[in-house]
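Presented below are the structures under discussion, each in the form of structure tokens.
Readers should treat all values here as calculations from the given coordinates under stated rules, not as data from a laboratory. Everything numeric here is computed off the predicted structure, so don't read it as measured data. Cβ atoms are built from the backbone, for glycine too; each structure is taken alone.
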Structure I
Amino acid sequence: MIALRPTDADDPVALREALARALDGGPALGFGMLDGAPERVPDGTAAVIATSGSSGIPKRVVLSGEALRSSAEATASRIGSGRWLLALPATYVAGLQVLVRSVVAGTEPAVLEGRFSAETFAQTTLSMLRTGEERLYTSLVPAQLATLLDAADSIPVRAALQAYRAILVGGQALPEPLRDRAGELGARLVRTYGSSETSGGCVYDGEPLDTVAVRSVDGELHIAGPMLADGYLGDEELTARSFTRDEHGIRWYRTGDLGLVEDGIVRVHGRADNVIVSGGINISLDRVERIVRRVPGLSGAVVVGVADERWGEASVIVAARGEALRRSESEQLAHARDAVAEELGRHARPARLILVDELDVLTSGKPDRESIRRAVSELR
């Protein structure tokens, strides 16, 4: 057993040094730890991450040094190695992996100071370029990318977007309009899929990294590889349900995501548990949301489920007023409903569109779906 050191990651430079020691068997680091965390954890543990809990109760994911290194090395093999910009909280796996990749590459990451903005992103990126480093990488969530694209009329912001060999975008589905806009500006995006349980992204642009295997079992995606977490701290039952071994002894993580693997390409359809039953028909809110986000003006929208007197449950679109709406609210809803009906059927059409000043988000930048859902429920 080794010591577990809780940390709030206020100082990324000191955190990188502590992480380097943790990867080599030193004290393990605890991120976003819940009350009652033990003082010691199993040998080999490098980090314990409390998941964001955007749609449920946070879990404490145990990651070994081997798992974190394996993930970083597989990423370098796919996209190359260089200097990284930390633009996400290091308390989340995507931010933590920026530091791990820096340790593995032997480079010092640049750190975005203060609240994320297009101006600070551009300033930090251009300062990195002035050092002569040409192999730049960063990791963002879609909301951050949207902020940069909205400010891309600025020459420094546009230059910063174009400076990176790869901008990893994950944490949630990447809306097609954002991807298209980024491509038109010359930004090199890589869509990532993964979780804390897989040490971060392990599928890039639909293709598993070289050391990763993905399969679909009864419609649920399972993942295998050296980057898998050891399990959940203090929850053997959940660990046993989520991590299983097949008849060949291969260990698989049950993601809880619905999807297919076709010709080696992973297609994620959404969370198995993010489903409502409306009029007796199961509807995936993730699939509805992906379609809604293709509608102009709704690229950052969130779709949540609420109780409905007639249908049992119904879906509601929640979007920020700041998005450019060229139609009235009723016309925008009609456009979204038509798009969903065309692809999924009339039964899946959202019931309402609610505009808010600002969407609630977690510190990771992901939408706080539970907070949004509760707010919508109180309005009805």
Structure II
Amino acid sequence: MTVAPASDKTVSRAPRPRPAYLDHAATTPVDPRVADEVLTYMSYEFGNAGSRTHNYGQIAKKRVNRAREEVSAVVAATPDEVIFTSGATESDNLAILGLAQHGEATGKKHMISTMIEHKAVLEPLEALASRGFDVELLPPVEGGWVTANAVAAALRQDTLMVSVMAVNNETGVIQPIEEIASALAGHDALFHVDGAQAYGKLIKPLRDQRIDLLSVSGHKISGPKGIGALITRRRDYKRPPLTPLMYGGGQERGIRPGTLPVALIAGLGTAATLALEENQQRMDAVAAIKEALVAALLPLGADLNGDPNRTIASTLNFSIPGVDSEAAIVALKDVVAISNGSACTSQSYNPSHVLAAAGLPEERIAGALRLSWGYSTSYVPVEAIAQRLRALSNH
């Protein structure tokens, strides 16, 4: 038997303290209640929801159907309007690219969106532009939102779709979804909303029945990664005219084929139910954290990026004069985990297209930091964050 050196025996195996996690806009920790549900359907009730000949499959199908009810209840849709996907990115692609065939067949090839959308919307729109679609991206006002008047002014007879996110993933600015929905009254254009940052948090706006297509992400509401949904609301009893991006199997009404990940779907369903049932207490908890952070940062001369009266309570984007965001992230890395923008583009950092579209100065964009938290955030080192940033600004 080999004996480890004495020096190795003295090494502590206790976990090291981890930095506080303030990057919930990128992903959230899975709620233990959700994790239990996922594990149950992963290790015990592991049947295929498409297997109709035995109890394993029937139990799986029953759980999937219940998840449709849970996901749809949050936004006042019907269970059969829920299409399960791998996440909001796939949902965005399905909503946008899935309308291409209908647009080409009807001659409606004008697409309206905004300059501040997530890449999961902007890049599919670029793909349509390369196919001859006329893509119009509206700029935000200085506070970081696109007005309903701007959308109304851009509408044309051949407008196929309007796509506007509910909450910006970088700034947390809430877009006027209900006002835009009202502006679309009497027009045939389909209204798509990327709800990744809003679903389960802002309840009333996403229940507007003028929203035809709504993208949902599980891992933004303490659900598992790899699962999401596209809500496809009927209008005048008609479903949105989507064409699938993949073929084979016929699942999800033929719109999104493939074996359903029952365990992940169960997790999304549970996360959706908890988000709805606990909405008010969660919003109160995250608002208290934001209040403490703003109170600590404003004395440092922080510029808040995005109208503070229009931002969601769980996100704060700010810049400290003279402080570069990359330097700040390094200085804070043992205290708190934060970001300077979207996780989807952080591997090769480029200046924020969201802040640039809002017309902010280059120095302010270069210094922008995003803090985001959730109902499960139990500790925020507010004073330590302020002290480290103050030290950087005094250099």
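Structure values in brief
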| item | result |
| --- | --- |
| Of the structures I, II, the one that 23 was derived from, the read-out being relative contact order in percent (Cα under 8 Å, 6 or more apart) | II |
| Top of I, II by Cα Rg over 2.2 N^0.38 Å, largest first | II |
| Structure (I, II) behind the derived value 0.8 of distance in nm of label points 7 Å out along Cα→Cβ at positions 137 and 209 | I |
| Winner on distance in nm of label points 7 Å out along Cα→Cβ at positions 25 and 353 once structures I, II are ranked, highest first | I |
| Winner on FRET efficiency 1/(1 + (r/R0)^6) of positions 121 and 337 (r between Cβ atoms, R0 = 35 Å, to 0.05) once structures I, II are ranked, highest first | II |
